[in-house]
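Below are structures written as structure tokens.
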Structure 1
Amino acid sequence: MDARILVIDDEPVFLDSIRRGLITAGYKNIYLLQQPAQVPSFLEEKSVDLALIDITMPKISGLDLLEWIKAHNPEIECIMVTAVEEIEMAVKSMRLGAYDYLIKPLSRDKLLIAMDRALERKRLLHLLDLQRREEKGKLRNPEVFKNIVTLSKPFLKVLYEAELHAGSDIPVLITGESGTGKELLAQALHRASLRANQPFIPVNMASLSAALFESEFFGHTRGAFTGAEREREGYLEAAAKGTLFLDEIGDLPAELQGKLLRVLQEKEFVKLGTSRQRKIEVRFVAATNVDLENMVNRGRFRKDLYYRLKVAWLHIPPLRDRLEDVPPLVEHFIREFSTAERPMQISNEALELLCAYRYPGNVRELRSIIQTACNLAQEGVIDRSHLPQEVRKIQIPHWVEARDQGDIPGGDLSLAAVEKAHILKVYRQTGGNKSQAARLLEIGLTTLHRKLKEYGV
């Protein structure tokens, strides 16, 4: 095996035993250090994939060393080893970024399984990072989309289309279920446009009653009606030269749809209390979680307004159709809710459950789940018990089977999905030549046979 393994322990007998065991298991690149103080200089000269670290060592503790490695070489997977089983120590190790925590005397099988899992995780994370860079790299200006976390090819295609539409002033209709991130996409569309330095004004169209629509939308002068004690700027004025985001456009009352249509057609409006037509220069972006075409067919939404709004159309797929986005979203939200004093981690089992859930509330629901879990996980590691009941009750047979057999657990479904897509892509590119595909993938032919069998190929 080509993986580079560093073992750090102050006991020469243990180091020699580990070295012999790893050589027998097929590992070729094994580095042994008795002095933890030598680690920084060693890592300046050598690249390492996995470190086995004894927790109890003189002068420098294994936990301090773990913290240093994760701060300076976060790509190195670390497995902690100790002669004393302490729950508090295990939790602290996980919080500091350790992949696993093993008790001496080490079972050879347990050690090799833990190492296999850690190295597989490292390989898949590297693959995931490459794909993320490749996909994001297709955007001309990926920075404006940084708040939208996705690896889903259908959703990435939406982002590319949004960037193309950003170069014009045509109205855009964004559709998608509640909680999918329609306003985030509208904001990104605005930031990618030439209007980026002008206002982005969101309006909840469902909240506009017939009595308030003209006052809120067009604004009014002082004394324009009873109670108008001061002049008010309407949404159209506030959004001048910028973007007006019409959220929940499907909930706009029927009697107000004609007034909005006229603004879109004429590009002008009259402020209440005046008779002067005012020209507007505003980009209109609308969003809805309902089927507007169905509403048009039922006579509940004006057809002419529908086509005025849907000059360009962007549809955000629900989270249940892009479950590969769950792990990066979990990572994103954990970073959001972590603090320097209490950095958060998530267990493999908890992540597995989150990847199997269907999310009727989409990304907003996932964010809420992680926020609550971060509050509950006082030890800094989110596990099954910190998830809501509807997530905890999910049965994942392959998790149990993998754990019982000592195989790598299913764990991160997005990583597995990325791996599958990558393997099948290379396999197709080689015209089904398994030997060539295995060489390009840098995996054994036996492994490739097993993977293809799993994929039903």
Structure 2
Amino acid sequence: MHAYAANVYTSVTQELSKYKDRRFIAVEQEFFRLWWDTVASDSLKKQVRQLVTEGRLEFIIGGQVMHDEAVTDLDDQILQMTEGHGFLYQTFGVRPRFSWHVDPFGASATTPVLFALAGFDAHLISRIDYDLKHSMQKNKKLQFVWRGSPSLKAKQEIFTHTMDQFSYCTPSHLPFSSSSGFYWNGIALFPDPPIDGVYPNMSLPVTKETVQLYAKTMVENIKQRAAWFRTSHVLWPWGCDKQFYNSSVQFRNMDPLMKYINQNSKEFGVTVQYATLSEYFQSVHQTNLSWDVRGAEDFLPYSSEPYQAWTGFYASRNVLKGVARRASSQLYAAETLFTRYRVSFPDGPVAKDWALEKLRALRWAVSEVQHHDGITGTESPKVAEMYTQHLVQAMMGVDELLAALFLLPHNLAASNIRDTNFHRKGANRLVKGTASMNTGGPLNACCSNR
């Protein structure tokens, strides 16, 4: 997976730099930061900074991961958001403005409150009860203002966009071929490439012979979706899980397809363009429509079809859930104790850099396990073992820190720390920020009625 992520960001950076109209959104920060710290060259980093400055590469959510909303603790949600946002601000000076919570198994009313407090301008969800989504599509209710808190009410409301029945993936069915469509990946030049679902190199290329058929398929899907929304601007996500690891092939097929549609826009009644979420929501905002207000009710539990309620993950892999909770408790206890120690004894014997490294490792481990395919237990056994290993190793490191703090010399006893005026003027405050993967580039399709 690390090799896959490295290929995504390397190839996307190179391809975006070639043409000004190309766009890409990056959602979760863990893999991006691993790429940034261990793979990206100085030249690639310079290109990324330029793309971010120009708004052609946009960071969405900005947390370490796209956290689950049912079995995570609010403190841990805030932790993983802080980790990712701290990295983005320190590295690029940007603050994410939109969410992309399209894959968690249900949507909690807590999340829009958290994201509104984080300064987000809009919130995206997808996995809600199938019957309710059908009703919302039929009545053009997929977009609304969500007031997640009954006490805060309008003070922390957020515009919410519900993905339609196609969710965040490009429709893969081609009526003119048995192959999947719109997933042009080329050859995977890394070990153990993804082999599941529609991800392999199965899509027909866009050629002179297929471009008209592709265009007709894409336009029909855009118009189908347009009927479910109130504006003429349609968010058409291009991508899915495990996509864009060879983005040159992706863009090499999509570019001529979009050009063909726009050249024949009078015939199709549609124009298309690459767009970030900022550009899409700006277009929606400019329509000056009034939106329904939804109260504090949530979208849990999630049902994908009849007799398919996603509730088993509330209790599955209980050992991992327990380790994650213990790690979280240990982290907050250690951070509190070390902070008080540093405030009281800034020149004490416990080395600051060593201690912060121990805490940073546990912050990373606790953050990553909040993933909607992490603490939920919906991942493979191999991945579950990885999460557990990261947590246990990081907890052992923090055990060393706690031991060092508790075994201080007698003149630095815990009683001295408790007796110190913790809130004295000039006391130090520790601010720490460090940094999986959902990739894609949404298209903003504008439809005209004919």
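Rule-based calculations on the coordinates, nothing more; no lab input. No experiment lies behind these values; they were computed from the predicted model shown. Cβ atoms are built from the backbone, for glycine too; each structure is taken alone.
Things to note:
- Structure responsible for 14.8, with mean count of other Cβ atoms within 10 Å over residues 49-56 calculated and labels 1, 2 on offer: 2
- Structure from which 17.8 was derived, mean count of other Cβ atoms within 10 Å over residues 233-240, options 1, 2: 1
- Which entry (1, 2) yields the derived value 1.25 for Cα Rg over 2.2 N^0.38 Å: 1
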